[in-house]
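Below are structures written as structure tokens.
Since every read-out is calculated from the coordinates, none of them should be taken as a lab result. It should be emphasised that the depicted structure is a prediction, and the values quoted were computed from it without experimental measurement. Cβ atoms are built from the backbone, for glycine too; each structure is taken alone.
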Structure P
Amino acid sequence: MLAKPTKAISEVLNRFENQRFTCEYKYDGERAQIHYVSPKSSTEYPPATLGGKPIKNLAKVFSRNSEDLSGKYPDILAAMNHWVRPEVESFVLDCEAVGWDETNNRLLPFQMLQTRKKKDVALEDVKIRVCVHAFDLLFLNGKVCGEIYS
């Protein structure tokens, strides 16, 4: 969804004066979907195959156009070991990958995120860190959770 940038919150408040409205922060990052299947998953997923054999462990990051971004975001995949709970067998998470300045604890502009190497990035070579802002859980443990938007 396209957002109209504003210089201050007062612009928003003036525009919607005397009206009920809701707003949310627009993250300046790259839209992503994280797909995960645990090695202990009790369900076999047909798309999770390699050479025709089912894969019991899968973690991938995809763009909104289904481009595999996993090689660009090894830091996201590495962090999953810390934030995926043991009872989670599978999920698809719709999110925004946003550049993060660890020194100043602040979000970075999209242009900084775009300076990252596009593929085959070694975890130790990542210069621009990212944080993941999740906004929709589409699939969890074999069940559809939300609407899939195109």
Structure Q
Amino acid sequence: MNLGGTLSLLDIQVSMVNAFHHSHVYVTDQTIAYPHAANGFILKMSDYTTIYFAGDTSIFGDMKLISEIYKPDIAVIPIGNRSMMSPLEASFAVKLLDVKHVIPFHYGTFAGFTQTPDQFITLAKPYKNTTIHILAAGETLSCAQLQ
């Protein structure tokens, strides 16, 4: 699979899309190698619900194209600020993606990512057609919550 490609896995269509992020693998604690492209994924479920998982990324204008082509219902976007979108950029991503539901992630996960989703929630308030779902680690979101 590569950018622009789609695979069928069980009853799910998985498409690979762009992301903008410096990606690498730690070989040892001191050695970084294997730079690779950053990617996002579109998951089209058997009930036609479409989820955009942005992955670690900054905001980029082609999020509007992702919205137009794949029409995601749900976007899972990073708000970590240090090495991906900030809450400000993420709020603009909500505008570009024009989704019904957003699940922010990658905050409070490491020592350097101590922020909470509060600033993102405040900045995304103008997008009244979008519901933000704050999930704790291990928490799930049911279909009933997406109505």
Q: Taking 16 as the value of relative contact order in percent (Cα under 8 Å, 6 or more apart) derived from one of the structures shown (P, Q), identify that structure.
A: Q
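Among the shown structures P, Q, from which was the value 58, 37, 27 of Cα extents along the principal axes in Å calculated?
Considering all the candidates, the number was obtained from P.
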**Q.** If Rg and Dmax of the Cα atoms in Å, for residues 59-122 alone is computed and equals 13.0, 37, the structure in P, Q
**A.** P
(Q) Starting from the value 0.65: which structure in P, Q was FRET efficiency 1/(1 + (r/R0)^6) of positions 19 and 91 (r between Cβ atoms, R0 = 41 Å, to 0.05) calculated from? (A) P
